[in-house]
Structure 1
């Protein structure tokens, strides 16, 4: 198989998975996108635009085609993913406000986790079978085994206690800005301060996997024949570790990035809910939560928002998996067999 054929197959698989998810959404959530929407909540023009955009006046096949169009245009064209009975606005409007917050938390925590996890894993591998290696391994086994919500609730309790009892405010435990919010450059510093604790909790929950898996891959790579040859040539251990061993595990690291995103997305949902961040994870949990008499009003059940957020999350995961596969195709010689030079 040539590299070009490999890439084409992976892209086709990528589109096929998204089509399956969109079809699942149509079957489960797309029966009547305007269900539960009272006409007095919107003007007649908006109602007509939604009706035509979803093809509700046409046969089932036409409605299915229009639904696929709405999903694959990602809310950029009418009817903008549909109408949210939670926000009383187009879903794309709510998503455009919340998605950057989620991507910021997701991206920042992933970059920090990956960077420090790889560096600590490399350091532990370079000190293998020493007390330093044992200490690093034991420490991150502990953080890896700690559930995220436990870490976050312990953090909320600790920093709330420090503030309410001793007047020490190290990190805020809820919200995205202070009240009242500062202006100018101070606003960005205030936002970074409020997001610090949620990101730290996500990093603590995920870094153990990166440290231990990187360490084990490097230790295994150091036993390979090309490493033995490099040592026989008199190369320094630092050169062998970073230039040869680390380079050989790059394809596996790309797979680790893709495989860690689904768990990180789930962690973001929990984190946004606990710390009061108005991201799409928090939004998603609100709209799928079952209606309980006297606890949650009916307007929190919003199948159109559920379908849109589910499709966007799936796209993020599938895109990262596609990128990981493409990186494998570039760096793994077994994939390049038959490629024309």
Structure 2
């Protein structure tokens, strides 16, 4: 059988299986399932007969298309449903998690790109933030896989730890909803953690989580600016005179999918999209991301995971502890 047909069939079957697992076990999710399935296939003879050009195309272009479609499901209008205090809490959570990933990594010595992905994934929205940031910083497939897996660990721990924290601090439904929306990275885990407390807490947590997802926009733009600044700094050392910033430089350093993603968010903000259409777009986005994560899983080898060891998990622990602590402190301060 033709290699291309086999490759497409494997991708289709793996994606279907990942989605089925994600539906049956929401807390495991399709993202983790897709990466695990891809990694398993990597260690079988089947991997050797796959068409690597197709898998590379899928992991790059379909992933970026899925991210752009995600933008159509996000609207800045949701910011009006939360107060300024919640926005301050979310901004502080994101900044502190990224800072923690940088500082803790001075001791743990995790690869810098992996460290950044863990910091972003912990503070914003897990897998979505990771796959949006990865192409910008040129992260490797194993970086994506390890960081997404690390997010899963702390999403699971949140189910047991957050209710205890809420009860200990005698949080109201509102306070606990804000805590769950700000401190749990995976959507399914946010829903499980918050609705187990109360329906009212679940409603608040869902809105806070959606608002938190919007921070992908400024963070990705910030990563582009940082990358641009680093390149300018490096080139300035080589040149005796400072060259002006050119439009061509800006276009070269700015990934096109980020531009389309931001435009999609703005479109969804100013042009109301009905719920049925939004749901359809969300399903297509999830499908494309899942098939891309299967392909990314193909690039993950057990030797790479062993080499990473416990350091990414410890880094994730530091970031998540910071996120929970900052969330609790600021909820106490503002409310």
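Read-outs: derived from the displayed coordinates by stated rules, not from any lab. Just so you know, these numbers come straight off a predicted model, no measurement behind them. Cβ atoms are built from the backbone, for glycine too; each structure is taken alone.
From which structure (1, 2) was mean count of other Cβ atoms within 10 Å over residues 129-136 calculated, if the value obtained is 12.8?
Considering all the candidates, the number was obtained from 1.
For which of the structures 1, 2 does the calculation of helix-only ellipticity at 222 nm (-39500 (n - 2.57) for each DSSP H run of 4 or more, over all residues; to 500) return -25500?
Attributed to the structure labelled 2.
If relative contact order in percent (Cα under 8 Å, 6 or more apart) comes out at 37 when worked out from the coordinates, which of 1, 2 was used?
Checking each candidate, the match is 2.
Taking mean count of other Cβ atoms within 10 Å over residues 153-160 as the quantity of interest, name the structure among 1, 2 where it is greatest.
Comparing 1, 2 by mean count of other Cβ atoms within 10 Å over residues 153-160, the maximum is at 2.
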